[in-house]
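Rule-based calculations on the coordinates, nothing more; no lab input. From a predicted model like this one, the values you see are computed outputs, not experimental measurements. Cβ atoms are built from the backbone, for glycine too; each structure is taken alone.
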Structure P
């Protein structure tokens, strides 16, 4: 039993009840590497293989000894943690180290300036705020230019030096100016839009939730923030259609040979284009090179920044520090979090390309825990470990990913009627079960219809095979594998054996999924 029987459950009690219904309400006592430990029915230690990995936060494993030792050193040295509004050398060293990696992987010499935060969603929110500041400043410059042209027309009109072309249908310059101003005010009143991909997940805060595709988590809060237009992943033609359907123009005035003409000026409707190179919550979908190229070209044509969300897929998990670099995608902004804290610290980061950077933003945005002395020093240690031995961690992520994916592919080959697909890259993989809404088992059928069958399967794997794994949030039939670099060959074989066992049950005795 977890906790004392006399204690009321007042911390997300409904979530606790849901976990209990599928056998996942386990309280873990210790953690190391890829292993979690909880107390069994008789109080004995029960070791569990962890494939959840803190939803991608534990590439270096639970309580990595080098990171733990470094954390103890920092605390024993009385390292100042909360020193807001002062110089932060460790934060700057971290930003410099990350820039060296970006320069190498992106083939650029342009620096990316850093903003720190505590969580991935906060980093995304910081990014969309900066992008909107940039858009508003560009709009302001455009309006100022149009206003100057309007005043030029007025001045020329007072001198009797201009006329309005009869084809425009206006009695004179002032009537035309009134029309232009009314049109522009209507365009300016429209809220900004974002571009994102179907299956995307960028957080659940008031702004970032609007960039998360799943309508279940986005819908109730749709009125709170700017909206996104979602594009099917790897469908360039659909991207073009979405962009074309939202285009808008302001009207400008021009004097040509004494005649006033109207000139449309492209209005920046979109604030930013957000993309995960490998979608985590959307079912482990990998961005293709062709679509990445089209995405970049589209953003350049619109003059909007590409925000590459590397929060879950970055930090070496897919075999390169940036998952996007493997498909040739260069972002204007990057968000990092999760494994950046080494499983110990809560830290996130927004990196902004210098050519897109707005200095005014530094005086408009802040965060209490940003750049804290402990977290930035831990993150710098994480980067050092990843870069050690000429990037041995990246090579290991690639090699282990190939071995784990081969094992998952083997399960799919043996049970094609149960396992629909295996996707992903490096140590970010997904195994998708086929649709079970037509299962002969009523409990399995009901769970599939409710979207919780993946959690029931996870409960079975934990109960019967001592393997901890969860489905992705927006594709609940897909189990997500995000183990640490400490994954062993024996653990891979054990995982494959457990998946074969659950596949046999789903095929032959589906009711057993729910039986203790």
Structure Q
């Protein structure tokens, strides 16, 4: 066979004598010819539950440019709100909705994640291939029974089994929209916009502007990333799975139900992580890392064979009969409140940028500070009772069944977080000695200062305890922290003290009746602040 410059196959035959090597070069040449543009993708066909799908990969740039949100479907156009990219739900559209509303407040964090984390990774996106004839009942692709003569996917098999081949994604023939992964798409589109315009607007959930825009120079400065690194991001590849908007033999209504059902099933199987589970898995948030370390290593909390677990790893609350002392979520909040003044760089910046994982040395230092906090906490007489009693009896209020309890706020996550918040302010902002602070708290605890929340004599009555509903008041945490700072000698400003007294009187006022520490109804101004320890 004579080689020719215009005949690449002839060139290969003339250059390679080895059959295996020649066949490999021929295959590469053919593939390059078919996929030289962006009109066909190499995919593998899969089948599950009667639904055919085609799995491949595309660049982030391709995803951003070629894939739309489900709300752009002609099927839903009459209810489409262009301001939010969502479908307005009403009696007419409720049965047609196939997507949850887009939450535009998530775009900026996703963009920052892609731009700043070198080991970033998005799961594959599930998309639907649609064609114009789907929305034309008179199109020739529908037969007399209104069933589709063909599928909206055009797959060319390569090989005997037909499971590997080329998928037509030509812009002239198909439109593509995200069935699962709309927020991943939102993040990728935001990244492309950031790289093109050098800035990205931040939004609230409904896509109304929020705060200042994120500038690409801020990202480069905050995360020490190079412009060259950012320029490579559009060519990164992401997994993608295609299904047909309409399969051969389906009516339009059957197709719509199948696609809707697929979306529901995908999202039911992918239950969102709880805050506790996020704290378990987060490897970038310094406060979460410190909390996990203390939860498994400190003697007060660590798992031991001769006692029941003291940390609830998943839920944000502690059940009435639970023997746990706290939750991982509460420990994460305690870590943030206690160490926040020491490590402000672990928090999101004023420009709304997500912080990077702290350096190992800084993390070790933070863990040590939090460990010392728990060493002192464990020395309080309330926690020493754990050697003899279970947490339910110490946590329950006196009027509850099963014998009542101590009503001790140290056995409530909200009280634990308030204490950590107060001590973090005193130690790391106001320069107090942790040892001296706990000397005062030890005396306060011995005198029952943390117990009996349900009685008027308690400082926490009306603050962390609602006498009307007879339950804990989570909303009172900020006031509780301020009161702790005050009794520990950390509130010197006269005006601040006056405001604190008014807040306390307001908290102890129920149906226009203010209760003093003796349980009497008094004028609000008669409620004073307690003595400083």
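Brief remarks follow.
- Which of P, Q yields 103, 56, 49 [Cα extents along the principal axes in Å, calculated]: Q
- Among P, Q, structure where relative contact order in percent (Cα under 8 Å, 6 or more apart) as derived comes to 11: Q
- Which of P, Q yields 20.9 [mean count of other Cβ atoms within 10 Å over residues 106-113, calculated]: Q
- Winner on mean count of other Cβ atoms within 10 Å over residues 18-25 once structures P, Q are ranked, highest first: P
- Largest in distance in nm of label points 7 Å out along Cα→Cβ at positions 386 and 426 among the labelled structures P, Q is structure Q.
- Ranking P, Q by distance in nm of label points 7 Å out along Cα→Cβ at positions 130 and 154, the structure that comes out highest: P
- Answer label among P, Q for the case where helix-only ellipticity at 222 nm (-39500 (n - 2.57) for each DSSP H run of 4 or more, over all residues; to 500), calculated from the coordinates, equals -13500: P
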